[in-house]
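Asker: Below, each structure is written out as structure tokens.
No lab work stands behind these numbers, since they all come straight from the coordinates. Everything numeric here is computed off the predicted structure, so don't read it as measured data. Cβ atoms are built from the backbone, for glycine too; each structure is taken alone.
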Structure P
């Protein structure tokens, strides 16, 4: 018997063993999830963009997942979705039957803020992100501010959630780095509550809201010229908004370091709607959940439903998002410190 034949035989045997182990793992995952329910905790109130994406996923996830578990959405707003992140990190079952849809700010806040949180983003397991997002600032058409440059000289009252949410952190960053005059009114649970405040005249606008969410929830706003988009909080911008000539905040940064700080904070738009699992979920279940997440968002039926709802779907895999978060936490300390300073109230000028 030749050495080459023996090598080939050994390789074939190893492949057979690995294939058998893989099938056994798949069978174990399928058996575990049969008849099970997966809870998705949404870190904002019902009716908003994050809730809408989570419920869209819930309607299609079971058919993409071994064992066909049902997915049930629950809302847990508060603290810029840090409450939901803390729950999924410390309290939720670690067996693969619980996930959370959280704000990207809850992923970056421990890096960019000294505010205590009850979760470690580097230890969360990332299921994936439903899409990338372009955040914007918008105002009522009757507001005294008509262009983004106007906010450099005129105060604008905007609604926000709490520190850690993009609706708070991003306008605070603009105040600190660019010298804008946003007066941030906090305490709104989600975009739905901010919309009601806007319609009641309590606030004049909002910042850090995903563009696709605005289009979906309020298509009449732009048809009736009720709302005007002031600026894009994104390094690349959205094609539609770029064509309309809506500026990007980065363009007004006074220095290259200021641009880098803005890009660091705006990076959360790359993973606009992240879904996470608690630490400790068995690896074979994580792999199956991640695969099903991407498959569900790429499913033709889900895409057709998303198109009708005018939802932008562009899933990022869990592996890719896990690496991105790790890379962000490896940002040079000098830039992190500048970003931290920019995201404190005392830094406003």
Structure Q
């Protein structure tokens, strides 16, 4: 009898799935044999390996990265490609319809089971199909509000049947619904632009903490981008607290002097907030790949979703997404420019080196 979803969490139960040739487990992991250097699907009909010679990976990509080659009998790498293609098709179907698409209907249209689709979608994106659709509707609502629509107009155009559904979904995603719906109306946001060796630096803060840090070459463009996101907030000049925050951020840019204790006021989905919090745990002078960060979040298949969340980070440096590298170790992209990213990494490493030499 096939093992259950929960049973795939332990190696002994993964091995039971391999022994039983459990096809349900194919969407959950692959196994590798240390004595042959080959990795397979759990349902593969190859000779059963000994438990002590068996390793488990979330997917074919991780097994290949660990140095194992794909089994020619069950072709597990093709399953990984099929999964990515299926999830991409599911995303297109969700994106094409403003109304929620039931999971069973989505699975039927893609020719798979609800269980497999849910599992594969979460591995690829870091969220379930339902959460992905909710995030899309929230983004549509936010865009409508920023473009001047009323709350009612924006919510119904985004696909919400009622304001109650909007507030329920936004709460489930961890996004402060009231702040989103009001476009930060009622908030006072103080701003300051300073020059640095990496260009202009815009720092903005509410009474609760820093809500925006952006780098660029054009101060006016940086401010315009800020007010597109906080269209209903009251602008105010810098005060002593904001000037102190800006000095410490400039010290970070120029000398790699990390100011990780500055207060923050961030708005994001639950997954984005988890990614940003995990990024803040990366120590200065250290880097990590998107895949490594996904594994720390217990989402080994969500490297792409981690990259997307990092790209939405509104506070440069304070959420140090510049410490994220591509899985092959390359510098990768950066919202505020690749050269700035490289400079920040180098300056932090130099600062850590100085501390070690004089500590």
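Asker: Given a value of 0.25 for FRET efficiency 1/(1 + (r/R0)^6) of positions 293 and 341 (r between Cβ atoms, R0 = 30 Å, to 0.05), point me to the structure among P, Q it was derived from.
Answerer: Checking each candidate, the match is P.
Asker: Now a separate question. Consider the structures P, Q: one of them gives 2.1 for distance in nm of label points 7 Å out along Cα→Cβ at positions 37 and 277 as calculated from the coordinates. Say which.
Answerer: The value was obtained from structure P.
Asker: Have a look at P, Q and say which one yields 46 for percent of Cα pairs over 31 Å apart, as calculated.
Answerer: For percent of Cα pairs over 31 Å apart, the value 46 is produced by structure Q.
Asker: Can you rank P, Q by distance in nm of label points 7 Å out along Cα→Cβ at positions 45 and 221 and just name the one with the largest value?
Answerer: Q
Asker: Any idea which of P, Q comes out highest on distance in nm of label points 7 Å out along Cα→Cβ at positions 69 and 333?
Answerer: When distance in nm of label points 7 Å out along Cα→Cβ at positions 69 and 333 is computed for each of P, Q, structure P gives the biggest number.
Asker: If relative contact order in percent (Cα under 8 Å, 6 or more apart) comes out at 25 when worked out from the coordinates, which of P, Q was used?
Answerer: Going through each structure in turn, the value belongs to P.
Asker: Sticking with this one: Ranked by mean count of other Cβ atoms within 10 Å over residues 93-100, which of P, Q sits at the highest value?
Answerer: P
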